[in-house]
1. As an exercise: helix-only ellipticity at 222 nm (-39500 (n - 2.57) for each DSSP H run of 4 or more, over all residues; to 500), calculated from one structure in I, II, equals -22000. Which structure is it?
2. Looking at structures I, II, which one was distance in nm of label points 7 Å out along Cα→Cβ at positions 40 and 64 calculated from, given that it came out as 2.0?
3. For which of the structures I, II does the calculation of Rg/Rh (Cα atoms, Kirkwood Rh), for residues 136-231 alone return 0.97?
4. Who wins on distance in nm of label points 7 Å out along Cα→Cβ at positions 192 and 224 among I, II, i.e. which is largest?
5. Given a computed value of 4, 19, 21, 17, 13, 10, 7, 5, 3, 2, 1 for P(r) over Cα pairs in 5 Å bins from 0, in percent, for residues 104-167 alone, which structure among I, II does it belong to?
6. Match the computed value -0.38, -1.38 of log10 I(q)/I(0) by the Debye sum over Cα atoms at q = 0.09, 0.17 Å⁻¹ to one of the structures I, II, and report its label.
7. Here distance in nm of label points 7 Å out along Cα→Cβ at positions 32 and 208 has been calculated and equals 2.5, so which of I, II was it run on?
Structure I
Amino acid sequence: MEYYLKLRGVTSALPLLNFGKIDIVEILILVFVLALSLSLHEYAHGFAALKMGDDTAAMAGRLTLNPLKHLDPIGSLVFLFARIGWAKPVPINPSRFTKAKSIKHGIFWVSLAGPLANLLLGTISWFLFCALFTIMMAIGTSGPIIEVVMRLFLTLFQANMLLAVFNLLPVPPLDGFKVFGVVLPDKWYSTLLQYERFIGIAFLFVVIVFRGVLPTVLGWILVPFNYAIQYPITWLFQQLQGALGLPVMPMFL
């Protein structure tokens, strides 16, 4: 039986997969993905800050992958339903960035660390998805355990790509604002930081009002990221599958 996957709006057929609609499994997968993805994102911020000389996050007990230290109740609920959420911000003190070239330079790398961690986890998840797909084709069948694990890897890939791209939007209070703030004049950057909270509330309002349009916009932004990650990994496994005489998986692009 064939199962049709929708990745960034393109439908591809995957033979032998029949995930079905098991609500409890879907919920458990989403909870795991939520805990791992958001915890890794916040841990990366704290780790980068520590490398810059600021141990504020470590002293606050936030330099950990324990989801209970990071998850925000409202952000977690939103993630389960909309696949976009947030965690409690990791506390940092830019004035303690003694190893950074400048405070703005330190903020840049600390802010970028979170989305980069999600991109890394997404890349690993897609690699494992392709590897498991190849194994499944080699044995010529699939079982419920393999199917659930493949769902997990696929959800990890999709969610982490979405989290990375969403957080890279150059809008306060998202990481992308501080990342792209490096190219802004200091006066503009400081002014925007003063109104960060109000801009953030307005942005949340826009996201809620235009929630039907947001997935389409993020889908457009995701195209180059998906291409850069999916294409080389999928191509590698296509060559392996062809060499082994197995059915070749679609490119998903």
Structure II
Amino acid sequence: MKEMNEEEVVDPSHPRYQSLMIRKKIADAGVKGMLADSAMIAHGRGEAFDYLLGEQTLPSAKDATREVAARLVNAQRPVLSLNGNAIALAGQDFLTIASQLGCPIEINIFYRTPERMGALLGHLKLLNQKLGLDVEILGGIPDARIPGLEGPRGACQQDGLFEADAVLVPLEDGDRCEALMAMGKDVLVIDLNPLSRSSRGCSVAIVDEVSRVAKNLIQFIPEKPSVTEWDNNKALQNALDHILETMSNKFD
């Protein structure tokens, strides 16, 4: 008997179909050696917040995405800094975004090993070729360090993250976000947790699921929106208010 894959097992009419397929992307990337063992735990934490948001892009998140698009378009040296989960979930779309901006992608991962870096670099390069793009993919040969970060996670490339003036960092950890801010960069975060250090400590936080954000950025970047006087705390409070309202009125 033919073994059925998960797409065949899960009916597309299932109310959590998209969520289940996103989980499968993480699982598949793990099998390919692209992710750390804790990747699914990190994804599950974000998925819990997305559930509280109603698995939708809030108006405030869409506004934040437009602001991020504006800052990337207006930056002199923008860079997309991607970790394993971001590449697994939206690598193809981030390549499209980098092509729109004419900027590099730099792979920066928390648990850096030669095997994982090789798998991630190979995956992005294959997608790059498949899409017919010529996006520069950095991270394999670090030659600079983020000040204040010890160990492998402080490694970066001089002509990428180190010299960037604006950095898009999906699913970033708080320490690296703070270190990048201390370098004077415009740090643009995608994080479903409005209470995280990354969300609270960055220039602009998009409280939304990473693959939805990537598709919205592809739409907004060609419009070349204008940079505004962004109030990050107000946007985060809006997301929290929505979560609280959803929870408090659930059984009314």
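Read-outs throughout are calculated quantities, based only on the coordinates presented, and are distinct from any laboratory measurement. Predicted, not measured: the structure shown is a model, and the values here were computed from it. Cβ atoms are built from the backbone, for glycine too; each structure is taken alone.
1. Answer for the origin of the read-out: I.
2. Of the options listed, only I reproduces it.
3. II
4. Biggest value here belongs to II.
5. I
6. II
7. Comparing all candidates, it corresponds to II.
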